[in-house]
Structure 1
Amino acid sequence: MATATFELAVVAPFRLDLTVWALRRRAHNAVDAWDGTTYRRVAELRGRPALLEVHERRGLRPPVLVASVRRHRGTPGDAEVVAARRLLTRVLGLDADPGGLADLARRDRRLAGLAERFAGLRPPRFASVFEAVVNAVACQQLSLDVGVHLLNRLARRFGPRVVSAAAPPGFPGPGRLAAVDPTELRALGFSRAKAATVVSLARRAASGEVDLEGLALLDDETARSLLVSVPGLGRWSAEYVLLRGLGRHHVLPGDDVGARNGLCRRFGLAPDAGYAEVADLVDAWWPLAGLVYFHLLLDGLAAAGHVDAGARTAPAHRPADQGQRVDGGAEHGGVRS
């Protein structure tokens with residue numbers, strides 16, 4: 001394969017392993033591949049699929065990420081490298097404040113344990129707002145384990161491909177799903193309502209009727225209102241997209257079951273607490289409550305043995321991943337949305 005290689009400078013502290021785990025959420029995530037040292041993802045750059053690979057060059061301070069763009073035919077040009085750099089910066093949260101939660105922990109010592117244990121984590125984002133919305137739809141009313149299985153099937157069936165043994169399936173964009181019949185998603189395990197939501201939104205986005213990336217220009221309330229106006233999306237989905245799709249780090253999805261479990265365990269939130277009680281608790285963490293959310297997610301993954309907070313790498317696969325539920329962290333599916 002033809003390859004173009006470049007470096008991404010990163011401000012310390014930074015840990016690629018923790019950041020990738022916060023992005024992929026489960027070990028059976030096929031789209032965001034991780035083998036313990038290298039992150040891989042297939043993306044369409046300037047209309048052509050390419051394999052992106054990233055690893056951390058060890059022993060350097062500040063840390064340096066070595067990235068590559070690989071295509072089956074033709075060496076990637078400068079424009080593709082620029083697009084890859086932009087996408088990886090977004091996906092790996094490289095433009096976020098590296099000391100955000102540590103600064104917050106100096107104001108609230110209850111956060112010190114999480115900040116110290118997962119120092120180097122950056123808040124990741126999905127590669128597009130469309131991908132964030134589809135992830136939210138897939139995980140509504142289900143465990144995250146099942147939702148990720150649905151997303152894997154969607155990517156394997158409709159996503160872009162690169163001819164390489166190391167390449168994972170890419171996530172399909174609106175153009176690829178616009179021509180799909182909802183019954184094809186039903187065959188993958190999506191409910192009738194979820195299939196209709198995904199295909200309808202893909203068609204509206206592909207036609208230009210809906211500008212999902214344009215939500216970045218809107219304030220929270222306007223963006224939230226537009227999201228919940230889409231049939232099949234509710235409050236949890238909208239807040240999930242604000243955080244994971246738009247990078248609004250002050251948002252902690254208050255209806256997230258996993259986040260509530262983590263807040264109960266670590267911060268004394270009542271087990272029967274509702275949305276208002278969650279909002280009251282996390283209000284003290286504004287404008288970085290979303291960073292707490294990602295740290296709670298890693299806390300749950302560490303409890304399940306997927307993440308070793310004291311090591312530079314973590315196991316890529318565990319035999320028990322199929323159908324396993326990881327309690328206690330954020331992103332434990334979602335409530336009815």
Structure 2
Amino acid sequence: MNFSLKQFPVGGRVLKTALAVTLAIFIVQQLGLVRINLAAIVALITVQKTFYHSLLQSMAKLGSVLIGGVLGTTFSYFFGLSPLGYGLATLAAIYVCLQLQWQEHIVLTAITAITVIFSSNGDTAPLLFSVQQIFTALVGALSGLLLNYLFTPNHKKEVEQKLLQTEEGLRRGIDFIMLEMLKPGCNDEPFKEEIENLDRIIEEGLKTSKLLQGEQRFIINRDTDSDRYYKTFMIFKSQLSRLEEMHNLARRIPIRVPQSGPLVQLFRIVQKMQHRSVTGRKNHFEIVDHLLNKMEDSFSVTEPPQSSEEFISQASLFHLFQEIKRYYRRMREAPAVAVSK
């Protein structure tokens with residue numbers, strides 16, 4: 001069962017980390033192990049945004065402790081407590097981590113190796129001390145994994161909320177463009193603010209979709225949603241650029257012409273189809289395809305413009321029509337995500 005920590009102002013991940021460290025230290029103390037700090041460090045690092053990333057971190061930290069233990073035991077056997085043994089162990093730890101492309105784990109590996117060598121001066125044999133190190137690190141990793149699993153955030157719900165916000169924002173952007181087509185010269189500041197807000201929401205949605213992809217790596221024999229969500233956000237991102245281009249074309253229209261009304265009606269249909277697609281409802285694309293063909297034919301039989309303003313308006317509307325077609329075709333490429341309100 002998953003719980004939510006969103007109600008806490010300090011953030012769920014902060015509390016998860018604190019609880020993981022507390023649990024790791026408690027278990028290590030109950031087992032009578034002395035390397036409490038290692039368990040706390042591994043638990044601290046293991047807690048990540050998703051369970052998948054936590055698993056990767058825990059495996060990497062356990063690997064670092066294991067390599068450090070082997071190196072410390074080896075160099076302690078051959079060099080004892082001599083400075084040369086410490087230096088060679090550190091050099092070997094850095095070299096091995098670089099070969100494994102574990103640059104971020106060099107410090108932990110080297111510290112583990114040095115600590116194991118130092119332990120040979122006490123009552124505990126280096127090999128036994130290495131085993132204790134590994135076991136202590138394992139306790140820390142398991143504590144972090146357990147807390148991250150119990151308090152996994154609902155990234156799917158977050159992604160769906162961002163999708164709905166983005167789709168609603170795109171519809172508002174279309175409303176601004178249609179208003180500009182019907183009433184040239186409107187204030188365009190609200191459109192610019194909407195585009196900036198949408199760009200931010202889409203970027204957040206893409207990041208959250210990537211987190212969801214990490215979570216759904218463990219789902220076997222079932223189609224996952226994360227790839228479809230990510231692709232939909234990428235399509236929305238391209239649609240955002242297309243809306244900006246359409247708005248620029250609409251701003252060039254000096255006067256309203258007869259073609260504005262039918263084109264606005266077509267755009268409104270596309271707008272509704274976009275909403276139906278995101279909410280998982282069926283669309284009748286063949287009807288819109290027929291309307292597009294009729295609209296294309298209507299531009300070829302348009303009466304010649306009577307003024308330069310009418311010419312500019314008709315030309316801008318024709319280019320707008322081409323952009324609406326591209327917007328519609330790109331919309332059809334979006335996967336069915338069936339987000340419910």
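Where a number appears in this text, it was derived from the coordinates with a stated rule and is not lab data. The shown structure was predicted, so the numbers you read here are calculated from the model rather than taken from an experiment. Cβ atoms are built from the backbone, for glycine too; each structure is taken alone.
State the single structure among 1, 2 that was used to calculate P(r) over Cα pairs in 10 Å bins from 0, in percent, for residues 104-247 alone, giving 11, 37, 32, 15, 6, 0. Here the read-out was taken from 1.
Once mean count of other Cβ atoms within 10 Å over residues 160-167 is calculated for every structure in 1, 2, which label goes with the largest value? Working shown, then result.
Values: 1: 15.1; 2: 20.4.
Structure 2 comes out on top.
When mean count of other Cβ atoms within 10 Å over residues 40-47 is computed for each of 1, 2, which one produces 24.1? The structure behind it is 2. For distance in nm of label points 7 Å out along Cα→Cβ at positions 64 and 128, the calculated result is 3.3, so let me know which of 1, 2 that is. This figure was derived from 1. If mean count of other Cβ atoms within 10 Å over residues 96-103 comes out at 17.6 when worked out from the coordinates, which of 1, 2 was used? Traced to structure 1. Assuming 30, 18, 12 is semi-axes √(5λ) of the Cα gyration tensor in Å, for residues 176-303 alone as calculated from a single structure, say which of 1, 2 it is. Attributed to the structure labelled 1.
Matching task: -12500 is the computed value of helix-only ellipticity at 222 nm (-39500 (n - 2.57) for each DSSP H run of 4 or more, over all residues; to 500). Pick the structure from 1, 2. Let's see the in-between values first.
Details: 1: -12500; 2: -26000.
For helix-only ellipticity at 222 nm (-39500 (n - 2.57) for each DSSP H run of 4 or more, over all residues; to 500), the value -12500 is produced by structure 1.
For the read-out semi-axes √(5λ) of the Cα gyration tensor in Å, a value of 28, 26, 19 was computed from one structure; give its label from 1, 2. Working through the options, I get structure 1.
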